[in-house]
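Values in this text are rule-based calculations from the coordinates and carry no lab data. Since the structure is predicted, the reported quantities are computational estimates derived from the model, not experimental observations. Cβ atoms are built from the backbone, for glycine too; each structure is taken alone.
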Structure I
Amino acid sequence: MRRSMLFIPGNTPNLLINGAYLGADALIFDLEDAVSPDEKDSARNLVRNTMKYMDLRRCEVIVRINSIDTDYWKKDLDAIMPQKPHLIMLPKSGCAQDILTADAYMTEVEQRLGWEKNTVRLMPLIETALGVENAFAIASASPRVAAIFLGAEDLTADLRCKRTKGGNEIDYARGRMVVAARAANVDVYDTPFTDVNDDEGIRVDAEYAKSLGFTGKASISPRHVGVINEVFSPSQKDIDYAYEVMEAIRLAHEQGRGAIALHGKMIDAPIVARAQQTIAMAEEMGVGKAADHE
């Protein structure tokens with residue numbers, strides 16, 4: 001379950017140490033934008049040591065390395081991959097070849113470590129007009145790709161438009177990303193909401209992202225994590241309905257009925273798939289049917 005992803009700058013020891021207690025499902029240790037060139041080496045060491053020695057509890061660990069057009073990215077992978085992060089985030093992903101280039105070197109590192117190929121998965125960060133237009137090619141470039149992620153700040157700069165709270169300027173990119181991810185059968189994550197003091201704004205933004213089909217959302221502030229988790233979690237009503245769907249399916253099979261209806265609505269394969277996804281998430285959250293709590 002990866003509803004929320006919290007960015008942690010790789011050069012902030014206090015946040016690195018305490019990140020696992022901030023409520024996010026995944027931590028993104030950032031070696032790229034948050035770190036100036038003269039701090040790249042020290043940040044890389046801090047992140048490596050945090051992963052090696054700290055108890056990160058149940059948090060997934062994602063590391064945003066530097067882009068493949070820099071001199072840093074291979075050093076990042078050499079230091080970070082032996083600590084077995086769940087995902088590597090590749091910034092400035094613009095085309096399938098970018099993914100294949102990173103994938104090839106990650107495979108080399110895995111071979112040196114004696115690991116199976118694709119032990120560490122990849123999350124391309126799409127933050128340019130070219131990347132948005134190539135979103136499906138990026139998402140389907142390699143089996144190593146587990147998800148794609150929209151970066152709106154750099155994207156709007158590339159589009160030469162103003163980044164706003166309402167986000168109308170990234171509507172096309174959001175829709176394109178979701179369609180590409182679902183077509184490639186990978187997860188897709190929405191860009192952070194950058195006003196850390198706007199508690200209502202983050203809820204509206206997260207709910208809109210969920211309505212479009214995003215799997216979850218990133219955050220640059222621990223203050224937003226709770227809202228993101230709440231929005232991207234199934235409600236008790238959703239959970240109860242999912243169990244009803246599966247019970248209706250079970251009874252229909254027992255009775256040899258092909259057509260299945262619940263509350264006057266036919267139950268088809270997409271509804272069953274959503275019910276199964278909801279139940280899986282509820283079980284991971286430790287939440288059951290409402291009747292189970294009475």
Structure II
Amino acid sequence: MEERILGKTGLSVGVLSFGGIVIRDTLQREAAWIVSNAIERGINYFDVAPSYGNAQQVLGSVIKTKRDKMFLASKTNKRTKDGALKDLYDSLKSLHTDYIDVYQLHAMTEDEVQKVFGPNGAMDALEMARTKGLIRYIGFSSHYDDAAIKLMQEYDFDTMLFPVNWVSRLKNGVGKAALEEAAKRNMGCIAVKSLAESAKENEFDGYPRCWYKPISNDMELANLALRFTLSQAVHTSLSPSDVRLLELSLSILEKYDGVPTPLSDMEFAFLKKRAQEVILAVF
């Protein structure tokens with residue numbers, strides 16, 4: 001699988017990464033196979049969060065002998081120093097590791113920026129943890145360009161996790177400003193929602209871990225969607241939240257021997273036209 005340097009971190013990561021929610025509520029034997037298979041096929045960046053149910057505990061139970069083969073990322077959705085520290089220590093314990101490579105402020109909105117940088121805000125915890133060697137790099141995730149840019153103006157972050165989706169970009173321009181600003185700062189850019197088609201239409205659509213309607217039955221569209229994401233200014237794209245979609249993503253990449261080709265003009269035009277037809281784009 002093609003690897004790209006994750007911005008200023010210097011980490012060399014596969015273009016497809018592992019979204020840890022994939023193994024939420026999965027038996028250890030099955031989870032161990034899913035993780036081992038992912039590593040064997042070139043994935044080396046694994047992202048998880050406390051809000052993903054028991055995903056951290058499941059992942060931690062199967063990576064004890066694989067920690068040297070992966071870069072590990074986790075997150076906190078707490079905005080205070082004490083809350084963020086508790087999340088971090090809980091994650092270290094659940095993941096059976098002494099350190100986390102990339103630790104991120106999770107799902108940030110614009111009105112939360114002042115709080116995390118204020119007195120006893122979460123950033124105090126993250127900087128202290130990096131000084132102690134508990135985390136190596138500091139990042140954030142957000143779904144909003146304005147929030148992402150405001151965060152970057154406040155601090156020299158190492159990474160950004162952001163939706164880079166064919167519909168939301170080609171129809172509504174989501175992510176363009178955030179990615180351009182991140183590129184100027186040599187930040188590592190991690191994409192999510194590459195295989196999202198639209199907002200979730202049916203709660204019982206067979207994909208309970210996905211917060212959106214995924215592209216699951218159209219191989220041509222899935223191929224174009226993933227290649228669109230990886231043709232943007234990103235270094236890696238997190239797999240969708242279902243093992244079937246992880247397998248689909250891997251199979252698409254392997255069709256190109258791990259190095260996805262850019263979209264042709266005809267493919268781009270098709271995708272742009274198709275995006276305009278989606279009634280409700282997903283963030």
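Structure above, values below:
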| item | result |
| --- | --- |
| Computed -12000 for helix-only ellipticity at 222 nm (-39500 (n - 2.57) for each DSSP H run of 4 or more, over all residues; to 500) - originating structure among I, II | II |
| Ranking I, II by FRET efficiency 1/(1 + (r/R0)^6) of positions 14 and 182 (r between Cβ atoms, R0 = 41 Å, to 0.05), the structure that comes out highest | II |
| Structure responsible for -0.37, -0.80, with log10 I(q)/I(0) by the Debye sum over Cα atoms at q = 0.15, 0.22 Å⁻¹, for residues 206-253 alone calculated and labels I, II on offer | II |
| Structures I, II, by relative contact order in percent (Cα under 8 Å, 6 or more apart): label with the highest value | II |
| For 51, 43, 37 (Cα extents along the principal axes in Å, calculated) the corresponding structure among I, II | II |
